[in-house]
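Every number in this text was worked out from the coordinates using simple rules, so none of it is lab data. All of these numbers come straight from a predicted model, not from anything done at the bench. Cβ atoms are built from the backbone, for glycine too; each structure is taken alone.
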Structure P
Amino acid sequence: MTCESMSVEALVLSNRAVAATDAFKRQSVTSERWLRLLEVGLADVAAFLRERRQAGYTIIGVEQATNSMPLQSFSFPKLCVLLLGNEQNGIPVSLLPLLDVCVEIPMLGVTRSLNAHVSGAMVVWQYTQQHLPQPASS
């Protein structure tokens, strides 16, 4: 699972029971044992985002929006929450005002979007690249 292998602090699920399903376990390959899983129901996402902001996190939406920044030119703060929308509709319009910034993955082909898990993996890797410890120079 990308989140665990990239040392993400936690994965937020709308229903933690999903992690007990065979499909999730096949995909996670035991990563769910080492990754903190939080349950935040859909009705509670706005409150969760506000709480995270109060705790010093920047709220980043992964969405194609009018003022989105290209992923490759965005500098990720150390503390951030990445919000991905669902496959069909993206991030709900009601949550967009709670975002500090939107980033988008440039689309070079005809297809205008990627699956949410693919987008999430790409964004987490971009964050990780920016925050990897640099080797000591000799």
Structure Q
Amino acid sequence: MNSVKWTMFNLHFWSVMMDVGFSVFTCPFMILPALAGFPMGLDVLLGIPIVVAVYMIMTLFLAVGMAIVSIFENRYHLLFGIDTWWHYARYPFLILNYILSLTCFIPPLLHVPDQKQAIVILQKASFKPQRKNYF
């Protein structure tokens, strides 16, 4: 049990952080036909910007997934990979995956387009269908 104690604690930690972040801090109210929503949790009271809250929630989802991968990797290493090349490659693999899970949503959130400019571009690009009298 000693060999899986820290990986299970890692999964438990990230899972609890995701649950608390999603249900207490963000508490999203979804408007599903438009695929839109807004936060109603402590983020609003604390004045945390919506972009930061979205980044935290998406990153926590990835961190939980990475913790699950860590448990499977630990089991594989203990059962099959102790005397193989995987013994040396596992730590760079885990570190790289955790770094990617913590940083992969930064570029999309930094390049959110301005909605007013996007509406103007769409109005210029949109075309009006021609009415044809078929009857």
Original post:
P, Q: which one has helix-only ellipticity at 222 nm (-39500 (n - 2.57) for each DSSP H run of 4 or more, over all residues; to 500), as calculated, at -20500?
Top reply: Q
Original post:
Where does the value 0.70 come from, among P, Q, when FRET efficiency 1/(1 + (r/R0)^6) of positions 17 and 97 (r between Cβ atoms, R0 = 35 Å, to 0.05) is the thing being computed?
Top reply: P
Subject >> Ranking P, Q by volume of the Cα convex hull per residue in Å³, the structure that comes out highest >> reply: Q
Original post:
When distance in nm of label points 7 Å out along Cα→Cβ at positions 33 and 89 is calculated for each of the structures P, Q, which structure yields the highest value?
Top reply: Q
**OP:** Using the calculated result 3.4 for distance in nm of label points 7 Å out along Cα→Cβ at positions 25 and 49, pick out the matching structure from P, Q.
**Re:** P
